[in-house]
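Presented below are the structures under discussion, each in the form of structure tokens.
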Structure P
Amino acid sequence: MKKLVILISGRGSNMEAIVKACSAEGWPAEVAAVISNRPDAGGLQFAAERGIATAIVDHKAYASRDAFDAELARVIDGFAPDLVVLAGFMRILTPAFTARYARRMLNIHPSLLPAFTGLHTHERAIEMGCKVAGVTVHFVTAELDHGAIVVQAAVPVLPGDDAKALAARVLTAEHRIYPQSVRWFVEGALVWDGEVVRHRDGGPQHLFLS
């Protein structure tokens, strides 16, 4: 049985999708804890109501990023996770932290990486006249929004879209591919080919949504 620790900063809709899929689909895994850097994160209540351990490591209480990351790692390791899942966790992590969880920490980013790393991805996609946008699940490295890609989903950018409309369409894709990616990890279906991740049995690592 694999143990998952999920990190959130807000309402945690991707966390909810993972928790629900893990239970409904009978993964060989359990969500051991949900941890937030914000005491007011809405997702903490969702987790607590389902009997999942919760913890808060408030980044405002630490004088440096290194100090915060050290305490966060201590709390995470107390749950002995096989996989750390970043689900809307809005902190840039130090190289020491990412190295500690190398190849066992996933993130989701609302663009088709390597395009539009960082913030304001939907606005930038619309401004550039992109005809498709999307989302990427990837392993975390010290370089922001980089690392081996697990799954990508593409959605159309429609005439008249604003950032809010496009974000809603992308979020629907997020809720499909993030649970799938986590499930593949806990089932041992992901294999490394150098710095590239492939599905052991050739499972589709892309999705196109209308």
Structure Q
Amino acid sequence: MAKFDNPFVSEFTPRMGNRVTRAIGDLILKMIGWKIVGELPREKKIIIIGAPHTSNWDLIIAMGSVLSVGLKFSWMMKKEAFFWPLGGLWKALGGIPIDRQSKNDIVGQTTQWFNSHETAWLGLTPEGTRSKVDKFKKGYLRMAYAAGVPVFIIALDGENKHVVLDKLFPLTFDTETDNRKIKAYYDKNYKGVKPELG
């Protein structure tokens, strides 16, 4: 197995950046008192979900973590945002243009994207808001089922100031059951930066 200078990654982890950008990420996390625990899965294709999302600090924590690990994952944005000269930048940073008017719905477009890549990691926030929610949006599961890829749990543990690279969640392929179990898992194990909102 290949050896890496970062304990969180494997030969399957999509990478970006270099020692300088990883050092910047480490510095960001150190300055705000957070650290990363766990490890990323040895999978070529996954959907990553991150929660609980309760604060504007979440973005800074996430940015620091991504830089520190040197992780390259993709995210979805409406295709109208991919205009010159920003379109190239969004794609370089992992953006996937989504056509919301297409006859091929978002699940179908995402499945095509997964099928066209040998290695593909897609990041999503299932809450869709910083407000307290009783259930997650189910789109991430529909995408995972259609593309045949696993779902990996990442959590912001506000109590311990940890970004937790947790686990691949076992799926039953029943949307209601899986969504309920994943939300319950987060609720039981993690509280966000502002727990009153998570």
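On mean count of other Cβ atoms within 10 Å over residues 50-57, which of the structures labelled P, Q is highest?
Working: P: 15.0; Q: 20.0.
Comparing P, Q, the top value of mean count of other Cβ atoms within 10 Å over residues 50-57 belongs to Q.
Between structures P, Q, where is relative contact order in percent (Cα under 8 Å, 6 or more apart) highest?
Result for relative contact order in percent (Cα under 8 Å, 6 or more apart) over P, Q: largest is Q.
Quick one: mean count of other Cβ atoms within 10 Å over residues 58-65 came out at 18.0 when computed from one of P, Q, so which one is it?
Q
Matching task: 17.6 is the computed value of mean count of other Cβ atoms within 10 Å over residues 106-113. Pick the structure from P, Q.
Traced to structure Q.
When FRET efficiency 1/(1 + (r/R0)^6) of positions 26 and 66 (r between Cβ atoms, R0 = 30 Å, to 0.05) is computed for each of P, Q, which one produces 1.00? Intermediate results must be reported in sequence, preceding the final value.
Details: P: 0.15; Q: 1.00.
Source structure: Q.
Where a number appears in this text, it was derived from the coordinates with a stated rule and is not lab data. Because the structure is a prediction, the values reported are computed rather than measured. Cβ atoms are built from the backbone, for glycine too; each structure is taken alone.
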